[in-house]
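Asks: Got some structures for you, see below.
Read-outs: derived from the displayed coordinates by stated rules, not from any lab. Keep in mind the model is a prediction, meaning the values are calculated, not measured. Cβ atoms are built from the backbone, for glycine too; each structure is taken alone.
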Structure 1
């Protein structure tokens with residue numbers, strides 16, 4: 001549903017503004033100041049990690065190693 005811009009089975013579940021806010025990410029310079037070197041160039045906003053890559057990928061990460069990686073351009077979701 002997140003990969004499909006808030007749609008599920010052809011019906012909008014999440015408002016477009018919410019999806020756009022997630023995908024926009026945050027200020028990468030502020031994120032870099034935190035010294036979190038594992039994801040260089042990424043940012044963190046509204047519980048999502050946002051990639052600087054050309055695909056506009058983003059992910060949710062749990063404290064026990066769970067991950068949801070979403071690559072909208074590749075139409076791919078990886079859940080671990």
Structure 2
């Protein structure tokens with residue numbers, strides 16, 4: 001049960017996707033199309049964390065993360 005609720009792997013992947021997104025956003029010729037993939041993957045990781053969360057604080061944090069990711073996704077689409 002504890003292994004099923006452990007979100008460590010998802011948090012590590014979320015951080016890696018965030019680093020990739022930052023690299024693309026700050027790099028030369030930053031384009032919206034390239035940034036869509038890490039943004040989509042961050043959303044998937046947030047969803048998985050939310051599904052595994054057995055804590056109200058974590059669930060609340062996931063909602064905030066997903067709201068911010070939605071704003072980010074909209075901005076990425078505007079760059080295209």
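Asks: Tell me which structure, out of 1, 2, gives 45, 20, 14 once Cα extents along the principal axes in Å is calculated.
Replies: Among 1, 2, the structure yielding 45, 20, 14 for Cα extents along the principal axes in Å is 2.
Asks: Let me ask something else. One of 1, 2 was used to compute helix-only ellipticity at 222 nm (-39500 (n - 2.57) for each DSSP H run of 4 or more, over all residues; to 500), and the result was -5000. Which label is that?
Replies: 1
Asks: Comparing 1, 2, where is relative contact order in percent (Cα under 8 Å, 6 or more apart) highest?
Replies: When relative contact order in percent (Cα under 8 Å, 6 or more apart) is calculated for 1, 2, structure 2 comes out on top.
Asks: Here is a further query. Tell me which of 1, 2 gives 2.5 when you compute distance in nm of label points 7 Å out along Cα→Cβ at positions 28 and 60. Working shown, then result.
Replies: On the way: 1: 2.5; 2: 4.6.
Here the read-out was taken from 1.
Asks: Which of the displayed structures (1, 2) returns the greatest value of distance in nm of label points 7 Å out along Cα→Cβ at positions 52 and 68 on calculation?
Replies: By distance in nm of label points 7 Å out along Cα→Cβ at positions 52 and 68, the leading structure of 1, 2 is 1.
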